[in-house]
1. Identify the structure, out of I, II, from whose coordinates FRET efficiency 1/(1 + (r/R0)^6) of positions 36 and 100 (r between Cβ atoms, R0 = 41 Å, to 0.05) was calculated to give 0.70.
2. Once distance in nm of label points 7 Å out along Cα→Cβ at positions 140 and 236 is calculated for all of I, II, which comes out largest?
3. Tell me which of I, II gives 2.4 when you compute distance in nm of label points 7 Å out along Cα→Cβ at positions 132 and 156.
4. Work out relative contact order in percent (Cα under 8 Å, 6 or more apart) for each of structures I, II, then name the structure with the largest result.
5. Of the structures labelled I, II, one was used to calculate helix-only ellipticity at 222 nm (-39500 (n - 2.57) for each DSSP H run of 4 or more, over all residues; to 500), giving -12500. Name it.
6. Could you figure out which one of I, II the value 14.9 for mean projected area of the Cα convex hull in nm² was computed from?
7. Between I, II, which one scores greatest on distance in nm of label points 7 Å out along Cα→Cβ at positions 84 and 228?
8. Using distance in nm of label points 7 Å out along Cα→Cβ at positions 52 and 212 as the calculated read-out, with 4.1 as its value, let me know the right label among I, II.
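Derivation of every value follows stated rules applied to the coordinates shown; laboratory data play no part. Keep in mind that what you see is a predicted model, and the values were worked out from it rather than measured. Cβ atoms are built from the backbone, for glycine too; each structure is taken alone.
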Structure I
Amino acid sequence: MLSLLRCEWYQVRKSLPLKIVVIIMVAVSIGFGSSFIAPDNVSYLKTLNRMYELYFGGVICAAMEDGAMVLLLASLAAGWMIGGGFENRVIQESISYGKKRSTVYLAKMLVYSATVTVLCLVYWCGTALPAGFKNGLGTADICGNLTQVPYIIGMIAAGSAAYASLFTICGIIAFFVRKIGTTMGICLAAILVGGNLLASILPEEVIKFVNYTPLGLYRHVLKLDVTLSDLCQTVGISLIWIILFGTVGYLKFRKTELK
C-alpha cells in the first residue's frame, strides 16, 4: 500500500500539467480575490448587506460556495489521474504485477481526492488573501464566528470533507468509464447539470433531504454563524457517504475485467 501511495505521489509531484494548473489557480484566485475589495464591488456589497465578503473568512466562505469550480477541478483530476491510469495501462500493470485490487483502488482514490482538495485550498485561500491583507478578519457583528481562526479552519475542513464525497463520486465514475475525456464529460454533466436540475424541479421538502447528500452537504457549514455542531455533523455525514460510495465503487472495480 505504501509503495503504491509513494508511486502515485511521485507521479503527481512530477506532473508538469499539474504544476501549470497550480500556477494558473494561484494567479486566477488572487486576481478574483482582488475584485472583492475593488471600490465598485464594495458599494455593491453594501447594498446587498454582504459586507462579510470584504474580510478573510467571509471571502473563503463565498469562494467555497462556488461548487462549479470545485466540480470542474474534480472532473479534470478524475479523468487525468484515474481515467488516464486505465488508458496508459498503469492500473492494469500494477494488478498484473501482483498488487491487490483493493490497494490499487484505495491508493488511486486517496491521492486523487487529496490532489483535488489541495487545488481547492489553493483556490479558496488565494481568493481570500487580498481581503485578508487589506481588511483582516473583520468584526463579529459583520463576520460572525468567522472572525475566529479555529472556526475558519473548521469551516474549511468540514467543507472539504463534504466536497470529498463529491470527489468520490467522480472517482467512481472514472473507475466505471476508464476513459479520460468520457470521465470528464460524465462527471460534469451528471453532478453539475444534474444537481442544478434537481434543485429546479424538486419540491422544497425534498430539497431539504438533498442538502444532506453530497449535492448540498457543504452548505451546512458555509455560513457566518457556523457552530461546532455544524462542523462535526457535516464531517460525520460526509464520511458516511464517502465510505458508502467508495465501497460501491470498489465492489464494481473488483469484478471489472481489465484488458
Structure II
Amino acid sequence: MKRRRISPASTPLDACVVVGIVAGIGTPHLADGFLAAMQRRLPLTFCTVFALGATGRVVTVSTASNYGDAALQTAGSYIENRFDLLDPNMVWLSARPLPKTPQLWLSHQRAEEVADPAYRAACYGDVGIRERASVLLLLPGGQRAAVSFYRGLALPEFGAEDFDAIATYGALLAEATAAHSRGLVGRASPHPVDTHPMQSRLLSLTLREREVMTHLMAGRTAKEVAHALGVRLTTVRTYQYRAFRRLGIRTLKDWLRGASSQP
C-alpha cells in the first residue's frame, strides 16, 4: 500500500463537483453524493465512507455503487465481521501518534495486497474490485475516517492523474465527512475549506438549500426542481434565494465564477 500526504489544492475546484460533494451531508446519501461528484473527474465503481470515533466505535457508514447494492452488502460484511480491525487504512491510522493538527493522506491499495483472505474476498474478490484510492483523516482527538473510491476489473487501473484529482478534493471530502459525522465535528483538514470562502459558505447551507442547489447546478429549472422534490415552485424559489444569500451571490453564474476563481 502506498500513502502520501495531501497538500493544498493548487488548481481551481469545479463548482459542480463541490456542490455534489456537500449535497448528501446529513442524509443517507453521503457516499452517493461523493461518487456522483467525483465521477465528473474520473471513472469509479464504488464509494465507501467509514468514520470511527475516538473509542473506535463506528459513527458513520455510507456506501454507493454504480450497480445494484453490492457496495451496501460489502459494507454490511465489513461491519459484521469487524474488518476495520484488519483494514490496512484503519490499522495504520490507529497506530499513528495523535497529531496536534488534523492530518490528511491519500492511500492506494490493490486487492492482492490485502493479507486476510476473508476480508479480501468479501470486499474485493466477490464484488469484482481491483483496487481502491482513499482519503484518510486523523484528528487530534483520535477520530479517524476513510473516504474510499474503488475501481472494478472493467475499469483501467488508477493513474497519476486520478490520484491528483482525488487529492484535489481531499480536504473538501474530509470536511463534508466531518460535517456529517457527530464524532468528527470540528475542523477536519490541515488545509481547511474555509480558506476558500465560496466552499465554506456552501457547507453552511441547510439540507433543503443544498438539494435545490444540486438540482440547479445540474441544469434543471426551478419548476423541474419543484417536481423532483415534490414541493411548490414558490418553496423552491424560497430555498434558492436563501442559498444565494448565504453564498453571497445573485445568480448561478456568480457562483461558477467565484468558485472557479479560487484555488
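1. II
2. Sorting by distance in nm of label points 7 Å out along Cα→Cβ at positions 140 and 236 in descending order puts II first.
3. The structure behind it is II.
4. Largest calculated value belongs to I.
5. Of the structures listed, the value fits II.
6. Only one of I, II returns 14.9 for mean projected area of the Cα convex hull in nm², namely I.
7. When distance in nm of label points 7 Å out along Cα→Cβ at positions 84 and 228 is computed for each of I, II, structure I gives the biggest number.
8. II
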